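Chemist: Listed after this line are the structures, all set down as structure tokens.
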Structure 1
């Protein structure tokens with residue numbers, strides 16, 4: 001998962017260069033302001049309130065250099081778990097093994113407590129790199145953990161995978177957030193503190209005003225120079241004419257602190273010959289190797305129109321953002 005390109009957030013480039021909205025908002029009938037209730041979502045180690053009409057269309061997470069993927073079981077969890085396991089085994093068996101190896105699958109291990117692992121060769125040109133899938137079979141949901149390591153580090157990899165798997169907690173029934181230091185997924189959470197590398201991503205769509213919301217967090221491994229933040233990048237774009245052919249108007253830009261996180265905000269109107277879009281963006285640069293201070297990007301994508309309503313909703317959503325443990 002690639003987050004936060006070095007020069008400018010990908011979404012801002014989209015606003016400034018491509019304008020991929022389907023049609024010009026000026027030609028659309030006016031949509032009344034929605035009075036949706038706000039629903040709390042937990043994303044990584046943070047929470048945010050999102051209008052009820054907006055639904056998650058994509059979500060992903062990484063923890064300690066491992067990809068995490070949840071599965072909702074059917075009415076028969078045991079059968080659904082077995083089906084998911086067998087389907088993944090079948091995928092591996094189709095892979096081409098490295099030279100000198102008869103098959104891609106190396107072995108299957110039962111790690112106890114409804115946790116299983118499969119080790120395999122995932123690269124037909126590298127027999128020293130071992131890939132691993134771990135399946136956690138919880139009562140209502142399953143969790144896939146995917147990782148890789150060189151051959152002499154496999155036992156260490158499995159030990160770390162088991163630690164993550166054993167720390168998986170279901171969020172049902174929904175209760176007050178635990179005081180445990182947790183990394184939250186959609187249906188569950190990993191009850192472990194930050195040690196290294198974490199990323200979380202969620203995208204919401206479906207709002208009557210045509211808004212799309214993106215939330216991303218990523219622990220950074222070096223501090224960002226002060227003049228290279230969101231506002232500095234915007235100034236560079238405008239001064240160099242990088243957005244040639246696009247008329248960009250600042251609606252609101254500046255420093256903005258959210259729950260003690262000193263970030264930067266840009267709200268822009270960008271007009272081309274084809275259409276006009278609005279971009280709402282808040283970014284916190286993060287602090288080096290601190291799990292409670294990752295780089296954070298929160299963004300609304302939308303076409304122009306109904307600015308006052310969108311500003312109110314933007315402020316409500318942005319002001320709701322906070323650490324889950326707070």
Structure 2
């Protein structure tokens with residue numbers, strides 16, 4: 001799948017559309033969109049059932065499609081890294097090893113089974129027929145896809161971390177490592193976009209915290225880690241520079257003449273200004289513009305939840321008025 005992502009810009013969309021179609025056919029074929037049949041015992045309303053199905057259908061398609069485009073974006077960012085970084089070697093290793101993916105799939109399946117099944121007891125697995133069984137299978141598959149996606153992105157973030165350790169950077173001008181600093185932005189979109197889709201579970205206008213809890217326990221730490229991890233190599237260089245530079249300038253300051261004549265005073269003042277400038281060097285290669293983008297991205301899930309609530313209220317008001 002990772003290799004298909006790089007063959008053409010259409011492949012991520014094609015794979016995501018295929019997953020969307022398969023999920024929709026499975027949910028429709030099992031009767032989960034049939035209002036006339038009895039609701040599975042774990043659901044209060046038909047809208048809740050529809051919302052859960054929409055989440056289970058849309059989530060894997062979104063995760064896979066977005067990951068495909070992030071994979072292509074990461075390849076472009078690796079090509080922009082400055083010398084002496086070996087771009088070709090990093091680009092050649094962009095695909096996550098198969099053993100990572102197997103472990104991630106197993107971890108995702110276990111997480112889905114033990115923490116996310118709408119029906120906890122084994123005897124209820126087939127109690128409501130194909131409808132409940134299809135929901136359970138789709139939910140486990142969602143978490144398998146989530147595990148695979150996170151594993152792929154962790155592997156890619158490790159390449160940027162490695163690049164940051166060997167980057168020839170200027171601590172006072174970090175534009176050369178901008179590709180590293182921005183590599184995790186797309187991962188925030190990936191994780192928080194998935195969280196926005198989760199809001200579809202509440203289309204019946206009832207907030208159920210457990211519907212968001214288990215997704216948040218994965219999405220928020222994953223988004224944080226995938227944003228910060230690529231920059232750890234650059235951060236290590238910056239901190240090492242600051243320690244060494246401050247040590248040297250403090251030694252010069254401690255031995256500098258305190259004579260009040262112009263020349264010694266100017267020399268001491270230059271050293272003090274140099275120390276202030278070194279202290280002002282950022283520990284992270286993040287400026288206010290980049291941080292502003294990240295904050296805008298973080299507004300996506302709350303905005304989606306608010307929009308869903310407003311649309312629901314408008315629809316109810318319109319139907320009630322009619």
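Bear in mind these aren't lab numbers, they're just calculated from the coordinates by the rules spelled out. Fair warning: this is a prediction, and the values are worked out from it, not measured in the lab. Cβ atoms are built from the backbone, for glycine too; each structure is taken alone.
Chemist: Work out FRET efficiency 1/(1 + (r/R0)^6) of positions 46 and 70 (r between Cβ atoms, R0 = 25 Å, to 0.05) for each of structures 1, 2, then name the structure with the largest result.
Modeler: The maximum falls on structure 1.
Chemist: To which of 1, 2 does the computed value 32 (percent of Cα pairs over 38 Å apart) belong?
Modeler: 2
Chemist: Same structure, new question: When semi-axes √(5λ) of the Cα gyration tensor in Å, for residues 94-149 alone is computed for each of 1, 2, which one produces 25, 10, 9?
Modeler: The correct label is 1.
Chemist: Let me ask something else. Matching task: -24500 is the computed value of helix-only ellipticity at 222 nm (-39500 (n - 2.57) for each DSSP H run of 4 or more, over all residues; to 500). Pick the structure from 1, 2.
Modeler: Label of the source structure: 2.
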